[in-house]
Structure I
């Protein structure tokens, strides 16, 4: 059910987390259209059909909204990979390839059409790098999970899974980084990603 116009959504008896998610969705759309620098808390509040004062009940600042938007995007990336890992119909090498291509599709969809989102990336890289570090550790654990499955099924032969997952993550950075999404067409990036992953898989075997 849509919220009536000019009605403060915070007056509805919705869980606080539900309202926070609405705010993040609206803010992400505005960041993508106008960038982080040109967006104000008052504009985000207007998009959410709530007063600026009530917006501050959920977020202390625009920077906090930006940080949570970034965390949300990164968490969605992890969930995409975890879903693929849980698919019992895929072999370990298919899981690795599918994970890379799914994340690439996701990132290209968001950042190629909304280059203004790079301001969000720049802010996170400059002021909230701990968010990125936490995500990278979680991403590395998911890569390790695929490699362990490959060792178990004897599709892979990897003596040091943790070290290998680190190098795989480094090799795939071009296909996961927002900075490359606007510079290359998706078809070109997918072709390169498939070539890199196929080369990695041959080494893992």
Structure II
């Protein structure tokens, strides 16, 4: 799951949100350098990622991308999941998704001093281009795919990935619909466990 899903699955806890958003920029035991709730957010992120990677829907969704992108298939699926989460009208109509996105950026700005350098560098772009809101649109997915390829060592073009996404849109939507409620249930249970010690 990508940034929107990790923000959503922070359950309106600011420091947990920070940890959940920065986890990919925090290596190993470095998580212990952060305040307790941020550390718990990092652990929540890692648990969600592990759950995502082992879910049957993710396994099936990866098959669409595997021939062209191999081990990077899962990274594309993370973005696909954010797209369908953003489009879920029972969670986010356009106005509420915009508010959620702004609130998320505001929290991250409040904790700017503790953000890892790598995340602190991308935050201005995330805000200016409103990544969280723009996952809602296919153009936002296209841009996210391009960004993924720019950051990857062994990929050079996202054109085929976007074609795969469009060609298999309905199947990916169905797999996302099977996955996202399960992921939310898992994250909620994990969150309650870590918050209650």
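Readers should treat all values here as calculations from the given coordinates under stated rules, not as data from a laboratory. These numbers were taken from a predicted model, which means no experiment stands behind them. Cβ atoms are built from the backbone, for glycine too; each structure is taken alone.
Of note:
- Here FRET efficiency 1/(1 + (r/R0)^6) of positions 103 and 151 (r between Cβ atoms, R0 = 25 Å, to 0.05) was derived from just one of the structures I, II, and that gives 0.65; the source is I.
- When FRET efficiency 1/(1 + (r/R0)^6) of positions 63 and 159 (r between Cβ atoms, R0 = 35 Å, to 0.05) is calculated for each of I, II, the greatest value falls to II.
- Comparing mean count of other Cβ atoms within 10 Å over residues 23-30 across structures I, II, the highest figure is found for I.
- Of the structures I, II, the one that 37, 18, 15 was derived from, the read-out being semi-axes √(5λ) of the Cα gyration tensor in Å: I
- Of the structures I, II, the one that 1.44 was derived from, the read-out being Cα Rg over 2.2 N^0.38 Å, for residues 79-118 alone: II
- Comparison of I, II - label where relative contact order in percent (Cα under 8 Å, 6 or more apart) is highest: II
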